[in-house]
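Asks: Right after this note come the structures.
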Structure 1
Amino acid sequence: MLSKVSMIIPCYNKSEYIKEMFDSILMQDWDNIELILVNDGSTDGTYEIIIEYESKFLIRGYEVIIINQENAGVCAAAKVGLEQISGNYVCMIDADDVLDPQYVSVMADWMETHADCDLVCSGYAYFTEDNGSKTFFKEWLPPKVDFNIEPEDFFQSITPATIWSYMLRREYFEKTCITQTYFVDTRGSHEPGFMIPMTAYGGKAHGIERALYQYRRGILGAHSQHDTFFKFKEHFDEYYFLCKQVIFSLPSEVADDNRKRKLIFEAEFRKFRYLIANQGLSDCSPNDKLRTAVDLIEWAIKMAILPENLGVEDIIGQERLFLKQVRDLAEMKLL
């Protein structure tokens, strides 16, 4: 008998897209799936669609667990779903994306035949949709090799910072204590609470050189998709605040104080890289750029890696170069 794969889907106001995701789940060529659907207080008919598809999933032979809760945010929804898993392997996907028919089988097959593998990483493709017509414009594929995954990979994007790219062996998932340490007092992204522990325990991973997941871009208001600098900054400020909280919570035997300091550097470096990259948005004012430059200098001073005694006026317009100098010095002093 095929091993069971537990698939968790937090669902909040995705009625426009969730049927396409559900249809792609029904088309999986792996028959033993435990589907855990957490409706996080949707108000747009999402819950009704979940109930509509329940019988289809059961006829398909899947186990189905439906949790209907008051709106508490994606972190709380993900946590309550993860607490229900009973499968041999675990994955978590977004309700508004699409799966390749072999998304489950290719990763689960690898785990079945490689007992020393803790997690599998698949490729993915981005797409936009207009009047039912999809345009795929970017594809990311991991190296087809075995590697020991580390938190630095998460922050430096050597491997994708995306929960849905991964399938974890349940024993490794439990080792990382993700469920026990999940932050639920935020409505921000649940990626830090999942990805940092997942990468911190040195699990052996394998890359699948296929785009098995299709990620929908262009949904404004989603956690990472915004069209104003204000919204991007708000997102990244919260995202990397959560990263730091998760890093601080790692057990000392997994990350000592020196390693935590390095990981916090990586998190904040990535935050500034994204902020600088998004300064071209139309609402980014000179004051926004000034504030970013001030924050950048204060951060470099705090981390004791200021390249030289520069003023804010020296940084404006040269933020990328300054950030590279900080990176280079950090590699000598800190990393």
Structure 2
Amino acid sequence: MTGRIAESVSLLDGTVEAARLSGNAQALGWHLLSRSFTALAAGDLETALGTAQESVDITRGLDDSLVSTYASVALASALVETGEPGRSIEILLATAGGEQLSRIASGWRANYFELLTRCWLAVGQPVEAEHAAERAAIVAGQLGLPLADAMAHRAAAAVALDQGDPARASSRAFAAAAAADEVGARVEAARARILAGCALAQLGDHERATAELERAVQQLDLCGAMRYRQQAERELRKLGKPVHRRTRPGKLDGSGVETLTQREAQVARLVVDRRTNPEIAEELFLSIKTIESHLRSIFRKLDVSSRYDVARAMEREKSVR
């Protein structure tokens, strides 16, 4: 939720492996469905589907119905992103307690009413979508929690956009972004800004639409939410705006610093600034293990064996330029 996706991947890969070794089906089910949600945020749909389906299979028949319910919700969440909103609806209604989603804990119910809203819109059922968005608003009103508010506003924004009311859609999308920002839910805030950008574009306010979409691209890129970033980039292209990739490969035929990828170069520059691995990880929203992996690659490409040597190489490159 906070956009530390790489760190979440690293943590959950470890917990999934530990659960496999322990033979605890209940624990493995929980960790797999959590891994699915993380893969979904990262845009890794193959992993999202695979881990969710495995969680469903493992937890089917367990005494703990809660884990099996959330495994099904994870699968439904992945299916809509792969172009199967109809199946997603069927799974949600069958396993999460019908149209009221009564088997979902109240604190998370608005999230899945928002998902259901998007599914109904995708299959061309606007009335059902509006009902789902209204239920999200009711739950959010009862809870008074910012993230629930964010999801309810986002559901309402999607419905308004579908109804041809971009002014209302932009208002609700901005409210969703503000509520998500309040609790540091960076990915959800950026997704709300994509909706706001689409609504503003329909209103003819291309300058503000571009600003919101570019802000979403930047935030999603920092978080590592590549699929959602690509969605924002597509909307920018519709406005005729060029999209510049935030990452680049190193030059295969280059030497030294030229061979570093953009991410590796970012890490190397922070090494120059004498940042520690934990500080670099926090700055770039990555896990410490990921930073260590980047440093190993940097050492190999620069043919050095210390952070001091990395700093010297970067400084030499800077002086040449």
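Every number in this text was worked out from the coordinates using simple rules, so none of it is lab data. Just so we're clear, the structure is a prediction, and the values are computed from it rather than from any experiment. Cβ atoms are built from the backbone, for glycine too; each structure is taken alone.
Asks: Have a look at 1, 2 and say which one yields -25000 for helix-only ellipticity at 222 nm (-39500 (n - 2.57) for each DSSP H run of 4 or more, over all residues; to 500), as calculated.
Replies: It traces back to 2.
Asks: Next question. Distance in nm of label points 7 Å out along Cα→Cβ at positions 258 and 282 computed as 3.7: which structure among 1, 2?
Replies: Label of the source structure: 2.
Asks: For the read-out Rg/Rh (Cα atoms, Kirkwood Rh), a value of 1.02 was computed from one structure; give its label from 1, 2.
Replies: Clearly, the read-out refers to 2.
Asks: Please state which of the structures 1, 2 yields 9.9, 29 when Rg and Dmax of the Cα atoms in Å, for residues 18-57 alone is computed from it.
Replies: Computed on structure 2.
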